[in-house]
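Engineer: Input: structures, listed below.
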Structure 1
Amino acid sequence: MGRPGMTRLTAWWHGLSGAAKFRFYTRVTLQVTVAALVVVLVSTSVRSPAAIAGVVVSGLAAILALEVQPVLALSSDIVPRRRAMQVAVVLLVLVWLGFACYARLAEDEHAVDQASISGVYAAMLAIFSIASFLPRHRWPAIIGIGVATGLAYGSSPRTGLVAAAMTIGAGALIGGTMVLTIWALRVVDELERARVVEADLQVAEERLRFSRDLHDVVGRGFSAIAVKSELAAALSRSGDTGRAAAEMDEVKALAVESMGQMRQLVRGYRGIDLLAEVAGARSLLSAVGCRLVVEGDAARVPARYHEVAAWVVREGTTNIVEHSAATSAVLVLGDAGMSLRNDRPRGTPGELSGLRGLAERLAATGASLDIDATGEAFRLDIRWEKK
């Protein structure tokens with residue numbers, strides 16, 4: 001019963017980018033810290049039911065505030081975040097004000113201590129989950145919360161000053177930690193963007209190379225065809241039909257040759273080489289943060305399948321870059337076939353039109369393609385006849 005849910009959870013996790021995973025980990029760590037502080041405070045410092053309830057409510061409000069902090073949130077839906085943040089702020093303010101009033105009105109010293117502990121804790125959680133994340137007014141907010149806490153919970157000027165100083169000092173430490181945390185999140189975001197841009201540049205460079213090759217192969221042939229056709233037309237008009245026919249035969253030969261070169265270029269990028277493709281795949285995958293491990297030797301691949309194996313490497317590498325967030329890939333080369341496996345796939349095989357074209361090319365050589373896709377891995381298996 002639990003396996004489909006786990007599969008969906010695993011697929012969701014693998015579908016996240018590295019930056020999103022780091023953001024999720026940071027948010028959960030902060031929330032677990034709040035929960036741990038609630039447990040410690042309830043088990044060691046507060047005893048009355050009212051104080052325990054206030055501490056728990058403050059902790060839940062802080063966890064909610066962390067959940068919807070824009071810098072930590074995975075969702076881009078702003079309206080629910082704003083409403084949830086408003087709820088968290090209201091809860092923390094109500095707890096803080098409630099215990100401040102109780103501390104002022106209560107006559108029992110123990111009850112006053114319990115209320116003060118709970119109120120100061122609510123103030124610290126407000127700094128931890130809300131004030132520290134304010135982009136412009138972080139430090140004024142921390143100082144303001146500290147001063148207000150000292151005034152509200154200090155029974156005398158001296159105790160109020162001590163409470164304010166302790167709250168501001170702890171708040172400054174929390175604020176500094178959060179500044180570093182937010183900076184780390186932004187650095188990870190920038191690295192993720194740089195990784196994507198580098199991968200796009202690699203693909204763009206390959207497309208530019210292909211366009212240059214296409215121009216070199218087809219442009220020269222078509223230029224010669226145009227010149228010879230014009231010459232044949234001129235010869236025909238002048239009555240030299242023999243030379244005109246010879247020129248047209250050459251035009252036909254040039255057209256056939258150009259078509260063959262273009263077909264070869266489209267299939268294999270003009271003289272595609274297996275070793276060069278493996279090296280290019282390693283370089284491209286490394287640029288997107290994926291480590292390629294090669295098992296076996298290209299020399300074991302039969303000569304008649306070298307070209308199609310090189311095409312498999314190229315198309316498979318493109319598939320990894322465009323349809324996965326892979327961190328590792330394994331290429332296996334043998335005399336009876338080859339395989340290419342990667343982790344963290346996205347999408348489904350039916351959406352990958354390049355693989356359908358690859359299967360057709362393999363079928364033309366007598367080789368077969370099998371695709372094995374799960375939520376955790378994507379695998380291409382190619383089999384051919386041993387020669």
Structure 2
Amino acid sequence: MKNLFVYGTLRHVPLLEAVLGKTAEALKLAPARLKDHAVHAVQGQDFPIIKDAPGEVAEGLWIGALTEADVARLEFYEGGFDYDLEPVTVDLEGTAQTTEVFKSEDGGWVPDGPWSLSAWQERYGAAAVFGAIEEMSYFGTRSREDVDRMLPMIRARATSKAQAQSRNLAVSPSGMTRDDVSDVTLNRPYAKYFTLDELTLSFRRYDGAQSEMVERAVFVATDAVIVLPYDPVRDRVMLIEQFRPGPYARGDALPWQLEPIAGRIDAGETAENTARREAEEEAGLTLGALHEVANCYASPGCTTEFYNIFVGLTDLPDDVIGVSGLDQEAEDIRSYLFSYDRLMEMVDQMQAVNAPLVLAALWLARHRDRLRRTA
């Protein structure tokens with residue numbers, strides 16, 4: 001049996017439960033303090049580090065009587081942060097207690113002031129739990145190095161799940177919720193950049209009975225942002241074109257698609273942050289006001305992908321177009337300018353085959369006069 005002292009994100013008990021696969025009631029937990037140490041935020045990261053600091057005290061949580069299996073799970077999870085276990089002595093309810101702590105000597109991490117558990121919980125807590133649930137689902141089947149390669153998308157998917165819980169304006173006349181789904185089992189036959197989940201479940205029927213067990217496959221993506229850049233003075237938009245594997249796999253003769261700027265919401269980002277970042281990366285644009293068009297699922301029968309669609313006001317002179325994209329993502333993106341009239345002509349003639357583009361164009365048709373009056 002081992003005892004551990006945790007000072008950072010694992011003090012968030014729901015996260016600790018997700019990592020250990022146990023409820024708090026099954027654990028021995030108590031507040032503890034580690035003298036001559038301080039907990040620091042890390043520049044550019046959402047987790048803290050602990051450093052020697054004579055005269056200071058690090059507040060934390062003592063976890064007692066951990067089994068070898070418990071420690072193995074913790075080491076698997078903390079391995080993603082390059083931590084190792086070191087022996088320390090903590091103050092546990094007035095008694096000195098020998099225990100261990102995860103510490104890192106990574107010289108690349110820059111301390112950035114004190115770290116606040118409550119601030120972290122408010123901003124990252126829910127997403128961290130969802131991320132840990134997916135990470136730990138690979139424990140015993142995938143190497144830590146393999147999971148590390150998946151971490152950016154694991155965290156992006158976790159951010160999507162947290163967002164689904166915190167902001168939902170949908171109308172559901174039936175009054176049924178996810179609590180009306182039962183007997184759920186999950187199998188994940190594919191997991192890389194995206195995942196494919198196979199669900200077996202039963203759901204409430206409109207007659208009040210429970211359905212028979214059904215199987216459903218779901219393509220698990222992330223939340224995404226789509227932004228249509230519009231210049232209200234010149235009355236034109238920018239669209240980008242790039243190769244898209246979806247149309248290619250369908251057999252489409254034209255897999256290079258004309259569409260608005262788009263990108264996936266990274267962990268810790270807001271939709272608005274993503275819209276501005278993607279506009280800069282894909283087209284070199286600085287966006288002004290962002291106008292919400294829609295928040296909607298792409299295809300709820302088979303994918304989790306959720307769209308945050310905007311029209312972004314910007315300046316679109318003739319020389320703004322070109323070829324851009326991030327080399328590390330193998331992006332090769334060309335931008336084009338279209339007058340408002342040509343945009344609507346493409347929509348009316350069924351030449352616009354990208355659903356968010358059509359939706360954004362129709363929103364623009366409804367609000368164009370107002371945007372031009374206030375430009």
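Engineer: Taking FRET efficiency 1/(1 + (r/R0)^6) of positions 118 and 174 (r between Cβ atoms, R0 = 25 Å, to 0.05) for each of 1, 2, which is largest?
Structural biologist: 1
Engineer: From 1, 2, which structure was mean count of other Cβ atoms within 10 Å over residues 38-45 = 13.9 calculated on?
Structural biologist: Comparing all candidates, it corresponds to 1.
Engineer: Thinking of 1, 2, which structure, once Cα Rg over 2.2 N^0.38 Å is computed, gives back 1.18?
Structural biologist: 2
Engineer: A value of 14.2 was computed for mean count of other Cβ atoms within 10 Å over residues 142-149; which of 1, 2 is the source structure?
Structural biologist: Corresponding structure: 2.
Engineer: I've got another one for you. Can you say which of 1, 2 returns 0.60 when FRET efficiency 1/(1 + (r/R0)^6) of positions 198 and 326 (r between Cβ atoms, R0 = 35 Å, to 0.05) is computed?
Structural biologist: 2
Engineer: Also: Determine which structure produced the value 24.2 for Kirkwood radius over Cα pairs in Å, for residues 94-285 alone, calculated from the coordinates; the candidates are 1, 2.
Structural biologist: Structure of origin is 1.
Engineer: Quick check on the output: 1.9 is distance in nm of label points 7 Å out along Cα→Cβ at positions 334 and 366, derived from one of 1, 2. Which one produced it?
Structural biologist: 1
Engineer: For which of 1, 2 does helix-only ellipticity at 222 nm (-39500 (n - 2.57) for each DSSP H run of 4 or more, over all residues; to 500), calculated from the coordinates, equal -25000?
Structural biologist: This value belongs to structure 1.
Each value in this text was obtained by applying a stated rule to the coordinates, not by laboratory testing. Just so it is clear, the structure is predicted and the values come from calculations on it, not from any experiment. Cβ atoms are built from the backbone, for glycine too; each structure is taken alone.
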